[in-house]
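Read through the structures below before going on.
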Structure I
Amino acid sequence: MKINLSFVGYIQLEGVQNNSTVDIENSTSIDDFLDVYGVKKEHKRFIIPVVNGKKRDHSYVLEPDDSLFLYVPLGGG
């Protein structure tokens with residue numbers, strides 16, 4: 001199945017370009033997706049997933065044609 005993917009910040013996914021359509025297996029969770037594309041376990045907790053405009057947990061199972069946006073919140077002061 002295909003999903004639409006975009007990301008910002010310091011996120012790097014192996015072999016995937018920003019603003020692209022990605023073909024994934026059915027029943028893939030966001031956590032599984034991050035594993036497949038090389039995100040280290042210790043880095044996952046900093047990534048905030050948004051699916052179709054709604055913030056989701058990493059356990060959310062992606063559906064065909066979902067739009068997945070990944071970002072890492074930055075702060076400072």
Structure II
Amino acid sequence: MMTITLDDSLTTHFQAIAMQHHTSVEQVVNNALQEYLEDYLDIFAAEQVLAAIERGEEKIVDWQEVKTGLYAFS
């Protein structure tokens with residue numbers, strides 16, 4: 001469990017969202033943080049792949065090549 005302090009503007013927005021969804025402010029904040037964390041981790045993973053491509057450790061494969069490879073196993 002963690003306690004945080006939000007500025008008045010964020011508090012107001014979270015309260016309005018909680019009222020619209022008939023839930024608690026805590027749940028709205030938890031949902032928002034979960035979405036933020038998922039987005040952050042997706043961006044981090046994408047940046048890692050881009051860096052690997054730039055270093056020549058990964059390569060980009062054309063979609064047509066991928067489809068051809070998939071149908072080859074059918």
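Determine which structure produced the value 4.1 for distance in nm of label points 7 Å out along Cα→Cβ at positions 28 and 60, calculated from the coordinates; the candidates are I, II. It traces back to II. If Cα extents along the principal axes in Å computes to 42, 24, 22, which of I, II did it come from? Among I, II, the structure yielding 42, 24, 22 for Cα extents along the principal axes in Å is I.
Comparing mean count of other Cβ atoms within 10 Å over residues 36-43 across structures I, II, the highest value is found for I.
When distance in nm of label points 7 Å out along Cα→Cβ at positions 12 and 44 is calculated for each of the structures I, II, the largest result comes from II. For the read-out helix-only ellipticity at 222 nm (-39500 (n - 2.57) for each DSSP H run of 4 or more, over all residues; to 500), a value of -24500 was computed from one structure; give its label from I, II. Structure of origin is II.
Any read-out appearing in this document is the output of simple, stated calculations on the displayed coordinates, not a laboratory observation. As the structure is a computational prediction, the values presented were derived from the model and not from experiment. Cβ atoms are built from the backbone, for glycine too; each structure is taken alone.
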